[in-house]
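Since every read-out is calculated from the coordinates, none of them should be taken as a lab result. All of these numbers come straight from a predicted model, not from anything done at the bench. Cβ atoms are built from the backbone, for glycine too; each structure is taken alone.
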Structure P
Amino acid sequence: MKVVATEKAPKALGPYSQGYVHNGMFYSAGQIGINPEVDNVEAATIEGQTEQVCKNVGEVLKAAGTDFDHVIKTTCFLADMGDFAAFNEVYAKYFTSKPARSCVAVKTLPKNVLCEVEVIAVVE
């Protein structure tokens, strides 16, 4: 197993890694809308936070040696399912290969963000 870590995505908020590569697959931890340059959530809207989340996902994918086109599964967490359509608008710009996905509403996310995304991707 190979630990994936990059300073271009937020550091872990707890005792976990940004991701692992194992047997040609990348498994990420959830990414939230923290801007790693300032180590803080700057965006207040679902669109802004989703944009930052997707940028963070892109950086951990890159660090793992893969990209959005190789993502086969995502799990998405929303603080409010009322944000589903706006979340999808931004998400669709990044996940153009339309990987399998679960999307659920949860009571609370770390730092009270509006969304979180984790991915599983092929590493070739």
Structure Q
Amino acid sequence: MARRVTRPALPDVLLVGRLSWGALLLLAPGRLLRPLGPVGGEAIVTLRVLGTRHLAQAALTSAWPTSRGFAAGATVDAVHALAALTLAAVDRRQRRAALANAAVATGWALLGATAARHRGEQ
């Protein structure tokens, strides 16, 4: 008899991923920044604040795991991506890091929107 393998639902994977990403930003920001350019104090603080935001967003989404909760998180991520693109446009020194940040935030926004749609179908 074949075993039935159950896969975790996308919203659950998204929450675990966001918790992990937030912890990485909070605990090891320098490792993420090194490939993108100079690692300065401001950038380290910025990534730690961003990591804290991801942890808070994961906690809020976990407490409110509805379609609307995931959609709200996706909106926050989309606004973050737009802010990072704006920074890339106006600050040449931070362009590489800002573009990488925008790409990651866009990914989170797309995942959040997909999770919202998935929750809405359940």
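Match the computed value 22.2 of mean count of other Cβ atoms within 10 Å over residues 28-35 to one of the structures P, Q, and report its label.
P
Can you say which of P, Q returns 1.3 when distance in nm of label points 7 Å out along Cα→Cβ at positions 20 and 60 is computed?
Structure of origin is P.
Given that distance in nm of label points 7 Å out along Cα→Cβ at positions 84 and 108, derived from a single structure, equals 0.8, which label among P, Q identifies that structure?
Matching structure: Q.
If helix-only ellipticity at 222 nm (-39500 (n - 2.57) for each DSSP H run of 4 or more, over all residues; to 500) computes to -8000, which of P, Q did it come from?
Answer for the origin of the read-out: P.
Of the structures P, Q, report the one carrying the highest value of Cα Rg over 2.2 N^0.38 Å.
The structure with the largest value is Q.
Could you tell me which structure in P, Q was used to calculate relative contact order in percent (Cα under 8 Å, 6 or more apart) as 29?
Q
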